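For reference, the structures are reproduced in the following blocks.
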Structure 1
Amino acid sequence: MRFFLLLLLFPFAGFSQVTTSANTKADIQFLQVEIGRNHGIVSDEIRQRFPVNNIHGTEYVSFLAKVNTPFHQNELESDGILVGSKIGEILSLKCPIGELSSLLSNENLSYIEIAGKVKPHLDRVISDVRADSVWMGANLPEGYTGKDVIIGITDWGFDYTSPNYYDTLLSNTRILAAWDQFKNAGPAPVGYAYGTEYTTPTELINAESDTSNIYSYATHGSHVAGIAGGSGAGTIYRGLAFESNFLFTTFLVDESAVLDAWEWMYNKATAEGKRLVINMSWGLYHFQSIDGTSLLSQALDNYSSLGVVFVTSAGNNGGENFHIQKDFQGDSLLTRINFYSSATLSTLWGQSIQSWGTPGEAYSVGIKVLSSTNTLLAESDYYSTATTLNYIDSFVVVGADSIFFNLSCDAAYPSNGRPQARLRVKRPTVSYRIVLKAQAASGTVHFWNVTELTSDVGNWGMPFSSLGSGYTAGNDSNGIGAPACTFSAISVAAYASNFYTAGGTLAGGALANFSSVGPLINDTLKPDIAAPGIAVGSSMSSYTDAAYTAIESVDFNGRTYDFARLSGTSMSSPVVAGVVALILDANPTLTPAQVKNILIQTAREDNHTGVIPATGDVHWGHGKINAYLAIQLALGVVGTVEMEQSFNWSIYPNPTSDYISLQGFEEIPSESILIIDMQGNIVSESNSFEQIPVSELTSGMYFVRIVRNGKVEQQKFVKQ
């Protein structure tokens with residue numbers, strides 16, 4: 001059979017000043033060609049595949065960027081760019097689709113990434129994680145319920161009217177505010193040019209729910225929020241931190257929008273003077289590095305340094321043999337690319353093969369086309385990460401059929417210095433077998449096979465498989481994507497809750513077969529912890545058009561609200577977010593790193609986890625979460641996070657040189673009064689609240705720490 005190869009090369013000439021990856025260059029070039037071809041009209045396919053949104057009549061493309069010093073925001077805005085949130089050097093922005101070339105030469109930016117698109121990943125749960133003992137305050141100073149802690153949910157499908165987000169008396173909503181980024185009627189939050197913000201109970205009730213979006217009228221966010229902090233609305237399906245407050249953001253399914261959501265939540269929590277834990281039951285694989293070095297990960301780490309605790313699902317690719325790690329020694333790799341099949345999924349396009357290598361070690365990739373009997377029909381050239389400077393949009397012709405693929409490569413990806421290749425192969429219309437081929441002189445390369453949709457929000461793996469001698473099959477390791485790969489984030493695996501059968505036998509407890517497996521490609525351990533994520537009961541949106549089976553219903557204000565069971569690490573993540581809220585209720589001074597370490601130190605083992613080494617396990621992290629032991633440990637840990645809180649006691653004199661006294665107590669605290677330096681070290685201890693000597697301390701800032709009414713309280717003073 002004759003075959004030939006037609007190459008369409010998109011040169012990257014003209015891109016200057018601003019550093020970016022080959023993937024982003026390729027996507028910008030593709031957008032420019034398609035928009036020119038369509039005379040400026042954005043097709044539905046483009047809108048689904050890329051982070052393109054119409055905001056007040058203008059089409060914008062979302063990006064994350066790293067800024068130069070000095071940074072002049074007004075110069076970006078004068079080009080029509082919508083500047084969003086800035087944390088450290090990381091910036092979110094939206095560029096008019098006709099101004100992409102000017103963005104690439106803007107002197108205010110050093111590096112840009114097109115924003116990756118995002119995909120979403122209790123009765124038995126409470127006792128399994130030992131939260132019931134925390135609520136009751138068993139052998140604790142008091143019970144903890146998440147009061148005075150804010151849980152931020154970045155998701156889709158919120159029902160603002162649900163009684164599950166009211167207090168336990170069903171009198172007042174606990175939702176402080178919501179930002180629907182899809183709804184452009186306004187008013188938008190201050191500092192942002194898009195979306196609609198609701199800040200009062202009346203506005204929330206009148207809005208009813210977030211607007212229909214790429215996921216239609218969803219319910220994922222309602223279910224997730226209910227697990228983290230739902231009141232139960234009189235049912236047994238009460239969430240972990242049922243007296244916490246909520247912030248909801250329905251975000252535009254891209255990284256730039258979620259960065260804006262984090263900034264909005266951070267500012268709201270700061271204004272309230274409350275600690276913030278943000279839950280992220282979603283993930284992405286297609287874009288950027290998944291070793292914790294991407295711009296999104298850098299931004300997340302920056303917010304963590306400000307005291308925000310991030311909890312994220314580890315992903316649902318456990319059991320999918322979609323990964324290969326190949327240690328090359330002058331040899332090659334062959335593996336079959338399996339394609340996802342669905343007669344009803346209209347957005348199905350093909351498979352995306354993302355690969356990352358060892359810094360300084362180039363490798364090459366390509367494809368082969370085989371018949372159903374493994375006869376070679378056609379193959380592409382090899383394309384090296386060291387020399388492939390152009391975006392390749394190509395197809396292999398076999399008879400009357402064409403196998404389409406495209407490729408972009410970096411010799412050294414900007415954020416981590418690793419060579420990378422993104423190879424996308426469109427699903428064949430006939431039963432050809434598509435084979436990935438790769439070769440290298442040396443170095444280790446990781447490959448992943450992830451489903452590609454025209455909406456670019458597929459995040460499930462498909463297997464690499466062997467066709468016999470000389471071929472390699474895949475495995476399910478190294479399956480943690482972004483943002484779960486971020487070091488400061490708490491990444492959560494999923495297992496089935498323990499329960500007693502009708503015959504009194506303890507059942508459940510096994511790891512969920514879908515829970516993604518670590519570690520990262522730099523051997524960092526992920527996930528960090530495991531929590532229940534199978535058949536978790538929680539609230540559904542009463543406005544959803546999704547199908548589900550109700551397990552209980554309640555009537556409230558003339559409307560019926562259902563509860564249903566869902567499974568996934570999307571469900572295990574809010575379990576941990578709720579436990580974190582309980583911890584911060586008990587001790588609001590803890591840093592995110594301390595919270596994470598407390599969860600790790602108090603994690604439990606059982607016959608399902610086996611003995612977990614001190615370094616952790618790639619399936620379970622450090623074990624199953626134990627809220628009760630976590631609270632016990634948290635009360636004894638000295639934190640250094642400052643909150644603008646008002647206490648009815650004060651330090652006098654302040655500043656001071658010789659001594660301090662504590663004023664305003666109706667009764668003496670039962671535990672010792674501690675003086676702590678800014679590094680968290682205990683430098684003095686006293687059983688009296690009057691005339692506490694500090695003359696021996698070096699000059700500087702210190703905390704006074706007490707435990708009162710079961711909660712840690714800290715205030716700052718200056719030693720002169």
Structure 2
Amino acid sequence: MHGPRLSLHLLTLFLATARLGADEGMWTFDNLPLGPLKAQYGFSPDPAWLDHVRQAAVRVPRGSASFVSRDGLLLTNHHVAHSAIQQVSGPGHDYVREGFLAASRDQEIKVPGFTAQFLVAMEDITARVDRAVPPGLAPGEAGKARGEVIDRLVAEAGRKTGLRCEPVLLYQGGEVWIYQYKRLDDVRLVMAPEYAVAGFGMDWDNFSYPRHDLDLTFFRVYEDGRPFHPPHHLRWADQGAALGDLVFMVGHPGSTNRLDTVAQMAFAREEAVPYRLRREERLKKAYRAHARLGEAQAQEVSSQLMGAENFSKVFAGELAGLANRAAMERVAGAEAELRARVDQDPRLRAEAGESWARIEEALGRRRAFHREALAVGTCGSSLFAMALQLVRLPVEQAKAPGERLAEFKEEQALRTMLAALKQAAPFHAEKEIREFTAGLREALEELGPGHPFVRAMLGGASPEAAARAAVAGTRLQDAAFRRELLEKGPDAIQASQDPFLVLARALDPLGRSLRQSQLEVQRVLAEHGARIARARFAVYGRAKYPDATFTLRLSYGTVSTCQGLGTLLQPFTTLGGLYDRADAWGPRAEKGSWALPQRWLDRRARLDLRTPYNFLSTHDSIGGNSGSPMVNRQGELVGLAFDGNIDSLPGRYFYDVQVNRSVSVDARGILEVLARIYEAHALVAELKGKV
């Protein structure tokens with residue numbers, strides 16, 4: 001009996017891993033690899049299937065989500081929603097630590113500023129943009145002309161459709177699209193588990209596997225004061241996924257740089273990523289120090305600390321990937337092949353033959369001011385950021401929209417900025433001081449004490465002393481004072497001796513100069529990146545997927561396993577495994593990283609501990625995919641993507657089919673704990689379509 005069963009199991013494992021080479025890619029909905037999908041898996045989604053999952057998929061701040069009921073119920077990750085949960089918490093109600101469940105719809109809590117938008121339509125405007133830009137322009141002029149044409153077409157689309165329209169540049173500008181979104185601004189918190197189970201294992205387990213996280217949050221979307229009825233929502237699957245099953249991830253991967261040149265990746269390895277890593281390490285140290293002051297202070301920075309810990313791992317992983325000689329040799333080989341093909345074609349050689357050299361030259365210029373451009377800014381201070389907005393607003397509003405700084409171009413963005421400046425918001429002075437101190441220390445350490453920006457910011461004091469003096473002397477935390485300045489106008493803003501406005505006036509000229517230098521380099525990179533992209537099209541067609549742009553993509557893969565920790569990792573973890581890990585560590589280890597909330601201990605016997613909880617899959621994903629629904633061939637939800645393994649971190653630059661894995665919460669585990677731990681029976685009924 002055991003022999004045949006073991007052989008069948010090994011065959012299943014073989015089939016689940018033999019398909020790995022086909023699972024790479026974050027594909028746009030207009031260019032899906034339907035042929036390879038059909039050949040590999042015997043399934044090719046039809047237009048109705050694609051429309052269904054596209055309009056059920058939702059983009060939210062910092063991540064992805066999906067509609068999971070006809071009454072606008074929205075599912076995303078807890079770590080995507082963390083700052084929103086923190087925002088609606090308050091004295092006596094720490095919903096991050098304690099969790100939250102609305103007993104009825106009138107108890108759902110609106111989250112100001114939290115938006116949900118889903119993709120209604122896509123329009124390819126590449127040919128219209130190319131026709132409108134005269135040939136033979138210098139890169140800077142061509143880039144500016146293209147930008148003006150794109151801005152005009154996007155504005156026209158917005159007026160015509162009444163939807164939120166955004167330009168989307170794919171293949172490094174080789175294709176230009178307008179994506180049209182239905183945007184909804186009334187989003188209310190319905191249910192969030194305790195952070196202890198949403199982030200079980202905390203930073204220790206982040207980007208690892210096996211995992212045991214209930215990384216989810218439910219919101220409800222409203223329109224005109226009533227629950228929004230989305231055109232499509234995902235039905236909860238009656239049967240979960242099994243090892244080897246084909247599953248689709250539908251979400252909004254943030255950004256990748258896989259089409260970058262070797263020179264661009266070298267710049268990232270030597271300059272950009274190390275700088276970002278140093279910044280996150282400083283912030284992590286600052287937030288941990290603040291959290292040690294007490295429960296209230298820990299609540300204030302819970303979201304920020306989680307982010308700093310997360311990005312420290314991300315950038316360390318990216319750096320390790322960029323230092324991987326074998327991986328970089330593959331990148332260099334692919335570039336050499338493309339350059340050879342370009343060189344063999346006179347038309348392509350004239351178009352893009354010199355582009356790799358032009359990009360390398362532009363990066364050489366960027367090296368001269370890269371650190372300065374990153375360090376010169378508002379130094380992590382929310383008050384400094386508001387001061388700079390106040391200083392720049394009248395200047396930018398006086399310009400034509402096309403001539404403004406990027407954040408002032410859109411009228412909607414301007415209205416949002418003004419509303420935020422006028423509106424009161426929670427302010428924590430000690431937290432502000434720590435964040436500003438970390439930013440000032442960054443400027444001092446990266447630029448040195450003699451740099452004009454550092455001298456202006458510190459005035460000879462230490463970073464902490466300068467931060468404390470500025471926060472103690474300002475009135476910008478008071479919304480009434482900000483409204484008064486806006487009402488009195490530019491002269492009052494320029495005359496004010498508020499310390500942050502003084503600093504903002506000192507920063508503004510240098511900041512603008514550095515932004516212009518950045519823009520000039522970026523225009524060269526964009527122009528020649530687009531030339532290389534057009535050459536790549538000519539050689540390979542659309543067989544390759546574009547880099548991620550925080551726009552809707554579809555990835556496909558299988559529930560799988562991989563080697564790790566010296567063994568073969570299981571495809572699923574269970575609720576029993578959660579309790580085993582909690583029992584083995586105990587409640588106090590590493591500041592309670594594996595401690596379970598009391599109700600999870602009290603209601604343990606209610607659970608079927610064999611229920612699948614998290615699972616591993618071959619999907620190609622990156623930050624921004626967090627909260628993506630995992631759907632089966634029937635378009636039903638079988639899981640919720642929330643992480644990748646440690647080997648996925650170099651995924652910004654390349655995908656390693658042997659080890660790169662995504663991690664999801666299993667839909668069966670979600671229902672089990674909602675019903676038996678949280679007694680959220682109305683929520684479960686809604687997910688099952690029974691209300």
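Only the coordinates and a few stated rules stand behind these numbers; no lab work does. Bear in mind that the values here come from a model prediction, so they are computed numbers and not experimental data. Cβ atoms are built from the backbone, for glycine too; each structure is taken alone.
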**OP:** Name the one structure among 1, 2 that helix-only ellipticity at 222 nm (-39500 (n - 2.57) for each DSSP H run of 4 or more, over all residues; to 500) of -5000 was derived from.
**Re:** 1
**OP:** Consider the structures 1, 2: one of them gives 25.5, 91 for Rg and Dmax of the Cα atoms in Å, for residues 281-672 alone as calculated from the coordinates. Say which.
**Re:** 1
Original post:
Comparing structures 1, 2 by FRET efficiency 1/(1 + (r/R0)^6) of positions 209 and 481 (r between Cβ atoms, R0 = 30 Å, to 0.05), which one has the largest value?
Top reply: 1
**OP:** For FRET efficiency 1/(1 + (r/R0)^6) of positions 225 and 497 (r between Cβ atoms, R0 = 41 Å, to 0.05), find whichever of 1, 2 sits highest and give me its label.
**Re:** 1
Subject >> Comparison of 1, 2 - label where Rg/Rh (Cα atoms, Kirkwood Rh) is highest >> reply: 1
